[in-house]
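In what follows, structures are represented as structure tokens.
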Structure I
């Protein structure tokens, strides 16, 4: 991008939880401040979040939806391998969609967050990802790695939202292989990059629910039950910007969503934060300098790796979901 010139930039985060959308916010804000035009594209809750955050920007929701699902039981890796045929079709459809949109919307640059079909022969395309090396069981590692590499090489640039050397947040997900020298490590991205933090209404426990269904709702119901029995103020954030929710059950306050500044306040002032170990969540915690009790999505190898990695680093604590109950949560609060 030439200095002093203005461009129309397409920013398209994957709809797999809210994290892919929220971590694009610093880049969107930076490009808007520089005078560029930004066009957004996404689906589902990510689209809802982007629409609420940037109501003045054009939002394209006809982009093909990956619609990734989690299994009701068992490891997610095997479930995703079974979906690979369908996902390849979605990626091809996504690529065809981009060919049309580049012309219709006069796009000069594309920034895709984990959408592998958004590459173009004439337009510079950047892929944002923290997973250059997928953590999958050995029987699937070769075929999944080959599939991933075939798409990574089609992008003009690879941006990794992490530190390139020394202490980092993603561990072996983006360090230790051939892509290290080709990727640009741009540092962690967090929506809280400009959030002013002031402590006004402290909660003893703040729990944040995230991720795709059906595991998101299962985690929500478990937390509703546990937090509702606590004898201290607690906040449960559902991560559902599309549904207005305001509930008060004893000392438990339940909301669907909070503005960045209010969520930052709650996280900073809480005695204990409980959340998933998604990478965008970890970048947000890093930005706020907050330690949390990480509860990885069962069977999700990436989150299980990240939770274990950060527990070993001493930056956060880990607890498997089947061990989370009133007794263990009270013990975590005391610690």
Structure II
């Protein structure tokens, strides 16, 4: 069967999901269900490349699944599962480790960023993380992968590995996946920044909870955080060039645009010349209206972790039909030594 458009995308079970996760990835995943055959994976094997607590990782995996389901991922339309349920990912990653080259991995900037000054103390898993990511994508013969700026390099590596594997073995097993950049909600910000510092990315690692809107925040908490978000004293401008010079204002306008599914230009057309005393209450209204239903559904799912587990198990079973050819190839490679 020929697949014209199949998306694979993975997301780490980070815990403490926030608005940046929702607008940066999750909501685009929902809209892609209309145009692609979608396979969505909670990549818990990637998560163990860094220090972790097993019980927390398990809880975070269930929380991520609940967030995806609450946001609109439909397990009947898309395949949703967690990575560690499927041994193909690890098996194919090992084979692709033997295809990839050290020079390619040495150029990966994320390893340098995550290992910091302790490169020698970093895990081997962190170093070969991009090869496991390639296995995630190639194992399902994905034709398209949604990527942000920080993942473009890894997708290029997956394409290089696929090309070399196909050439080395004289097969056309793996298609070369194409990037999907921005998704259908590209009118909003490429990145959601901190509510306390418009030059820093919104992150769960920020010690101030006031810097982010969590998907578990209730309406009063969302309102409080937006009211106290850092701004300046000037009214909103009437053009994007001036807005870009004011990072906190740019961030809040971008959040409004993304949640309301409007452009920044459209938002400025409504609020230019007005101060934040007028803009913030409108942003609170949009944020609460958009996020409260997600939070409510997410909490409902989390009251029944067995249901979430069942959905992930069903997704893992369904993915076998999609990866049948890759599974057969791996079976043959297991017998490469005649065993």
Structure III
């Protein structure tokens, strides 16, 4: 089984290390000091309960890695349009693309009913680059419920959570998604298969959208937001607006807003990726996590005033840091 992980940062590195340890033939697309460390010292994985190193093939150039059975995208949304056209050497007639990224993937509307059916969301794929760069065959979505970081090149620190939910982009039965769930389980992760990955993506997005921006604006961790008398109500109102959008579009959330906040807080004193990006001077996933909800609200005819306000503040913060 040949598996290439594109974007071997926190979650990508976590998956690469755990899958490689099972004996799968894992390669990674990485860059900079992280790539050099993986090449020279191997990939070091660390969690509260274990620590180990694995050797994986690593390159900045997808063309050097060859055709794969699975290509797992774990990089940040702002980086995907730039690298997507370079990934074609990884694809063969039977390659499955797996999106394990924050936010809404470019294929999200394909299998949904009107008014989303066939839409290209401007906030996700404004120029159609992603829709044109990837194979038209079966794709798989993956929702990650895990917290990890890269404190230094070549080291992945897995802080909490082991949930990886896989489902077919076309909804319904997906042998490829079931196979990925099995691989994750063999790696000791909590691999789950679903026939409705769209609802799982939406549920995860609501949490990221409601808590991530507040974290970036205040510096608070997920647990900190959940316990803060000022921040929690704002997060709850943002999520409530998103729930209304989802209801109008046939994407109901089978969980209360308060329960969704508590679910995020289970990761503890963890900084969400959008705050990590701000602190490290990396492009922030604003459009994939927040702007897209406003766009969906406009499509559904559902107002999102709290989300709009927080989005404006977040964009302002990111612009001043040169990250948007």
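Details
- Taking distance in nm of label points 7 Å out along Cα→Cβ at positions 102 and 286 as the criterion, the largest value within structures I, II, III is that of II.
- For distance in nm of label points 7 Å out along Cα→Cβ at positions 94 and 278, the highest value in the series I, II, III is held by structure II.
- When FRET efficiency 1/(1 + (r/R0)^6) of positions 126 and 270 (r between Cβ atoms, R0 = 35 Å, to 0.05) is calculated for each of structures I, II, III, structure III gives the greatest result.
- Identity of the structure behind 1.3 (criterion: distance in nm of label points 7 Å out along Cα→Cβ at positions 150 and 254, calculated), options I, II, III: II
Here, each number is a calculation from the coordinates, and none is a lab measurement. Small disclaimer: the values here were computed from a predicted structure and weren't measured. Cβ atoms are built from the backbone, for glycine too; each structure is taken alone.
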